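No lab work stands behind these numbers, since they all come straight from the coordinates. Given the structure is predicted, the values throughout are model-derived calculations rather than measurements. Cβ atoms are built from the backbone, for glycine too; each structure is taken alone.
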Structure P
Amino acid sequence: MLSIALAGKPNAGKSTFYKAATMADVDVGNYPFTTIDANRGVSHVRTECPCLDREERCGDEHCRDGKRYVPVELIDVAGLVPGAHEGRGLGNQFLDELTNADVICNVVDASGGTNAEGEPVEVGEHDPVEDVDFVEEEMDLWLASIVDRNWESIERQSRSPDFSLDEALVDMLAGVGASELDVARTLRELEYPEDPIAWTDEDRESLAREIRLRTKPIVVVANKADVAPEGNVERLKEAADIVVPATADGELALRNAAKAGVVDYDPGDADFEITGDVSDQQRAGLDQIRTVMEQWGGTGVQQAMDTAVYDLLDHVSAYPVQNDTKWTDGQGNVLPDAFLLPRGSTPKDLAYAVHSDIGDGYIHAVDARKEMRISDETELEEGAVIKIVSSN
């Protein structure tokens, strides 16, 4: 399952984001290190279900009237403080939790109401732009320390006549999610000495930064946007490539209200409808959330995860079926499964995502939308419905 990690300094709202996105029971507190061990749970990214192109909705539990929610793993990593890569605040332990994440959501307190250590201060007192570079820098230096610790092994291997720097780096960096392609592309971008023994600290740090960019891309979540001083969100957007304004508190309130039957709301909606009895105070709170949603197009929690997966990672959702006419599995369930795959993936890639045996026995595939057999090299598009024919 694809993995999204929530990173950032303490008290930025990561645990509230996590609780809203997973509806898991976790501690949420207004003090640093509320979270010590990483929380792991299942959340979802949202897309359009292929059933919208049929006469009836599929009825799957992950489809809400054509809004399809595809499962992802969500990791709430404990807060990072300056010097985390050197172990400060148990930083190395927390950074290690990011190892298997495919993408990072850097949750920033856009209100400026927490200082660099994550301690509460007056709203607007701290500059949230500082928290954008801080997380990237800590992650880069953490990865650089891993490279440094293992470089002596690279130097020893380089004395062998059949030494390959690419292969040695793949072995060293596989643990942080770097693929053979990641390493090859990184080395093409860098200038470095042929002999690893001649590499400097700057060379290794450049390698680490480039690998981090490729393996741990970052979406900045401008949390607490509903109470941020005017101009803070705009300055954050100028400071980072991808910024999503958000109110995790607002999302959690809406999900709890929807669970109680008070509002009609699906995660990622731009608005909601009050359907139950609410007090004047509750109505005022909901109206305040609606005002924020009108400004930003939603609460931002669902949008942040969708942006991370579909835009930054450039993944697509594909749906394997056994019956290409009815779009069902062997038990008659319509569109029961959705898989997230990198754009450019082929039907055979989908077969392996379903099960390695299915991939090993792959024979051909059928595009259920077009009702025709397709090439093994066909690149799957968002919402592809594919029948896989396999000998296994």
Structure Q
Amino acid sequence: MSQPLGHAAEVDAAMSRAVDLAARALGRTSPNPVVGCVVLDADGRVAGEGLHERAGGPHAEVNALREAGERARGGTAVVTLEPCRHTGRTGPCTQALLAAGVARVVIAVPDPTATAGGGAQELRDAGVEVLVGAGREAAEHVNRAWLHAMAHARPHVTWKLAATLDGRTAASDGTSRWITGPEARAEVHRLRARSDAVLVGGGTLRADDPHLAVRDVADAVQPLRVVLDSTAGIPLTARVLDDAAPTLVVVAEGADTDHLLAAGVDVLAVRRAPLPAHDSPSARTGAPGLPAGDGGLDLPAVLAALHERGVRSVLLEGGAHLAGSFVAADLVDEVVAHVAPVLLGSGSAVLQDAGITTITEALRLTTTDVTRLGDDVAITATVRRDH
């Protein structure tokens, strides 16, 4: 895109700052997107900044304009997502920008929704100069979960795993604490805090009794803890059923849930996975949750139900069978692998059968980040949909 007349460097810096502001709200705004905004005065100096901090609260533009005050008049609003033009729980941002008298609006990413989209054209029609595309890659990345959910009507799924160098998640005797070090374990809590939901299977819950709530992250909004348990066999003593964070137990239609409902547990029943063709890869896997006739849940139906509840991002934490089910169903969008410099030689594999039988069917990913966490390494990679 062409830069606005003058202050090009200031606009670039403002967009970078706006992306950073948006990232602060990850895990807090669903079902809304994360948005950051920086207002420059007529001389290109920062006059105000803001972010959308929570659903139902003021939008990023309103917060930035409030801080800028009269300095916004004749200035430039730099925003990561196209300003909305509709009235929901808050008023339209386009009208706030017009009332503030900004002369120019620089937008990183167009809003893809029919309800809120079209704000750029409304601003142009009112005589405001609008430029779209500056900093788009970074702005799309920070908002990738919401953008994915809007495009596909299901949450963005990140599979988090912790493994040894030889791909083991537990020793042959079943022990697994701790494969990774304290820095990696702390990062898991930050990942949870940036997610709307954390999801595990019933097998992992019965084996490890995970708590799944966020710890040691300041002002964290606790994600929804989701347990996939087709038979409703989760014990009422499970740690996820405490009051530290909300919990949803997803069961198969027809499962006996009277004991859970009597205990006040939030239960969602979904259909079982459909039977695949007898000779299909998914028919041969046997992994819980796969459409393999094993009593597993229909995973697309699970994600669709979570989307209806406002969940836009899911952190898949276990276990290997459930991960294989999600991979086989092509429902994993991103992988965060915490790899420890440890060798076991035997034990539980990080991923169970996902229906992949030859190298040409391998699921290919693109590495987006590599970070050292103490002695461990965190590798983040996005799934390539050209597989």
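Among candidates P, Q, the computation of helix-only ellipticity at 222 nm (-39500 (n - 2.57) for each DSSP H run of 4 or more, over all residues; to 500) that gave -10500 used structure P. For structures P, Q, calculate mean count of other Cβ atoms within 10 Å over residues 227-234 and state which one comes out highest. The maximum falls on structure Q. 20.2 is what came out when mean count of other Cβ atoms within 10 Å over residues 67-74 was calculated for one structure; which of P, Q is it? Source structure for this number: P.
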